Structure I
Amino acid sequence: MNFDPEMVRAFEHAGWQRAAASYEDTFAHATARYIAPLLEVAGITRGTRVLDVACGPGQLAGAAAVRGATVHGLDFSAAMVRIASRAHPDIRVMEGDAERMPCQDNTYDAVVSSFGMHHVPRPAMAFAECRRVLVPGGRVGFTVWASPAENTAWKLVFDAVARHGDQSAAQAFPPGGVLNSIDQCMRVLEGAGFTHAFAEIARADWILPDAEALVAALSAGTVRMAALLGAQTPSALSAIVADIGREAERYRKNGELAIPIAAILASGRKPSN
C-alpha cells in the first residue's frame with residue numbers, strides 16, 4: 001500500500017472522530033500517566049504561553065493551565081475540539097492541522113503534544129510548524145508510544161493477534177513516519193532544527209481489572225489498534241482476549257492488572273538566533 005498523506009489523514013480523522021466520545025473514559029487512563037513528566041520537560045510554569053497540538057479532550061492543556069500557563073489547544077477532530085472546549089471553557093481550542101497550524105510565527109514559549117505526533121501523516125512537517133510558532137529559545141515537548149518490544153500492553157495484544165487472528169485484517173493505511181524509538185525522536189527533532197534534543201524511555205503501569213478491559217479500552221479509545229481488533233472475527237477475538245488474559249496474569253497485583261507501558265518522552269529547543 002503506497003503512502004498517501006491525505007488517505008492517512010482521512011483514516012486518522014475518521015478514527016478520532018469516532019473515538020472522541022469514549023477516549024477520556026478508556027484510553028486516557030494510560031496517557032494520563034505521562035502528563036506531569038511532559039509538562040516538566042517542556043518547562044511549563046506560570047505565565048508560559050503554550051500550544052497543545054493534537055490536544056484531544058484537553059487533559060494536557062488543562063493540566064498546563066492549572067500550572068498558571070496561558071494555553072491554546074489544537075486538534076483536527078471537531079468532535080475532540082467540542083469536548084475540550086466544554087471541559088475547559090477558559091482555554092481557546094482551535095480546529096486545525098498539525099502540518100498547517102493556524103498560528104502566527106513566534107507566538108508560543110512551548111509547544112507540547114501528548115501522544116499525537118505519531119498520528120500525523122508527515123511528522124517532519126508538524127515539527128517544522130512547531131519550530132515556526134515557537135519564540136526563539138522556546139521548547140517543544142512530546143510523548144509517543146515506544147515500540148512493542150518495550151511496551152508490554154501492546155506486545156500482549158500483537159502477540160495474541162499473531163497467534164489467533166489476522167494481523168493484516170485491518171487494512172489500515174500505513175503511518176507517515178515511525179516515532180517509537182529514542183533515535184527516531186532525536187532525528188526528527190534535529191531534522192527540524194531543534195537544539196538541546198533529548199529523548200528517553202518513560203515507564204509506567206496501566207491499571208486494569210482484566211484483559212477484557214484492556215481490549216475494550218484499545219477498541220474504544222484508539223484508532224490503529226481499534227482497527228486491528230475490530231477487523232478480527234468474533235471467534236478470533238475471543239481467543240485473542242483469552243490469550244491476553246493468560247499472559248497478563250503475571251502482572252496482577254492486589255487484585256488488578258498493572259500492565260507495564262512505555263513511552264518516549266522527548267524535547268528540544270528552538271535556537272535563540
Structure II
Amino acid sequence: MRLSAPLSVLALAIATSTSAGAADWSSNTIGYRYHAAQSEPGTSDKVAKNVLNFTHVSGDKLGTNFFSIDHLKSDNSDPANGASSGASEWYGFYKRSFSISAMTGNTTGYGFAKDLSLTARVDLGTKNTAFAPAPAKLRVGLAADLPVKAGFWTVGLEAYKETNNNSLAAAGNRSVNFDTALALTSAWSIPVAGLGSFDGFLDVIGPKGKDGFRRDTTTEVLLRASMMFDINGPKSGLRAGVGIDYWANKFGCDNSKNGTTTSDITNTCTATSPMVLVTYKF
C-alpha cells in the first residue's frame with residue numbers, strides 16, 4: 001500500500017535519523033518562520049503562512065545526508081477544501097550527496113571547485129485544498145563546492161522530474177506527469193563574524209511541459225535568503241533572523257497568463273515576501 005506524503009516523509013526522517021548513528025557528524029534543527037505574503041496561483045499573491053520545520057544534516061566518509069520537512073499553515077485567503085479556514089500543507093525532501101574527492105582520493109580540487117558531488121533528491125508533499133496537490137519529485141545531478149573561507153556555498157545542475165495531482169473537476173480531475181526539466185540550484189551559509197550567518201538557497205527550474213490545466217509551464221525561480229543572528233552566542237544553538245522569499249512563476253505557472261477555467265485571477269504566480277525566522281540547533 002502506498003504511504004501518504006506525510007507518512008512517507010516521516011519514514012524518511014526516521015530512516016535518516018537512525019542512520020546518523022553511523023555518521024561521522026550530525027545535527028538537527030527545529031524552526032519556525034513566518035511569511036507575510038506568499039503567492040498561491042489562481043488564489044492570491046498575499047497569502048500569510050506560519051511554517052514549522054525540522055531539518056537533519058549528517059556526513060560520513062562518502063558525503064552528506066540532508067532531510068527537511070515543513071508543515072505550512074495558510075491564512076484564510078488560501079482556504080482548505082470546503083472550509084473557510086486556511087489550508088494545511090506538508091512538504092519534505094531527502095537529499096544525498098556523494099563526494100567525488102572522497103570516492104577517488106583526489107585532494108587537489110577541480111579548478112574553481114574544491115570538490116564535486118553526485119547528488120540525488122526526492123521531494124514529497126500534500127495539501128488539503130480543492131486542488132489537492134500531491135507533488136512527487138526526483139532530482140539527480142552534479143554539484144560543486146565553491147572555495148569560501150568559512151561555511152559553505154554549493155551550486156549544482158540537476159535533471160528534474162515531477163508528478164502531481166489536480167482534483168479540480170473543471171481541469172479533468174487527473175494526475176499530471178510533467179516533462180523532465182533542467183534545474184539550477186545553489187545553497188549557502190556564510191558566517192558573519194560576531195553576528196551569525198547569511199543563509200539561503202536558489203532554485204531555477206526550467207519549463208516542464210503542460211500543467212494540470214494543460215497550459216504550458218515556464219521557468220520557475222525560488223530565492224530564499226536570510227540573515228540569522230546568534231542568540232546568547234554561537235554555542236547556544238538558538239538563532240533568530242529576518243529574510244526575504246521571492247517566488248516567481250510558482251509551480252511553473254506563467255505569471256503574465258495566470259488564470260483558471262472559472263476565473264481570470266492574474267498576477268498570483270509571483271510574490272516577494274518578507275520573513276521572520278527562529279531556529280534551535282541541537
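Values in this text are rule-based calculations from the coordinates and carry no lab data. Just so it is clear, the model here is predicted, and its values are computed rather than measured. Cβ atoms are built from the backbone, for glycine too; each structure is taken alone.
Look at distance in nm of label points 7 Å out along Cα→Cβ at positions 43 and 107 for each of I, II: the largest one is in II. Determine which structure produced the value 27.8 for mean count of other Cβ atoms within 10 Å over residues 51-58, calculated from the coordinates; the candidates are I, II. It must be structure I, since only it matches. Here Rg and Dmax of the Cα atoms in Å was derived from just one of the structures I, II, and that gives 18.3, 60; the source is I. In terms of distance in nm of label points 7 Å out along Cα→Cβ at positions 179 and 235, the structure with the greatest value among I, II is II.
Here helix-only ellipticity at 222 nm (-39500 (n - 2.57) for each DSSP H run of 4 or more, over all residues; to 500) was derived from just one of the structures I, II, and that gives -2000; the source is II. Of structures I, II, the largest value of distance in nm of label points 7 Å out along Cα→Cβ at positions 59 and 211 belongs to II. Where does the value 23 come from, among I, II, when relative contact order in percent (Cα under 8 Å, 6 or more apart) is the thing being computed? So the calculation was done on I.
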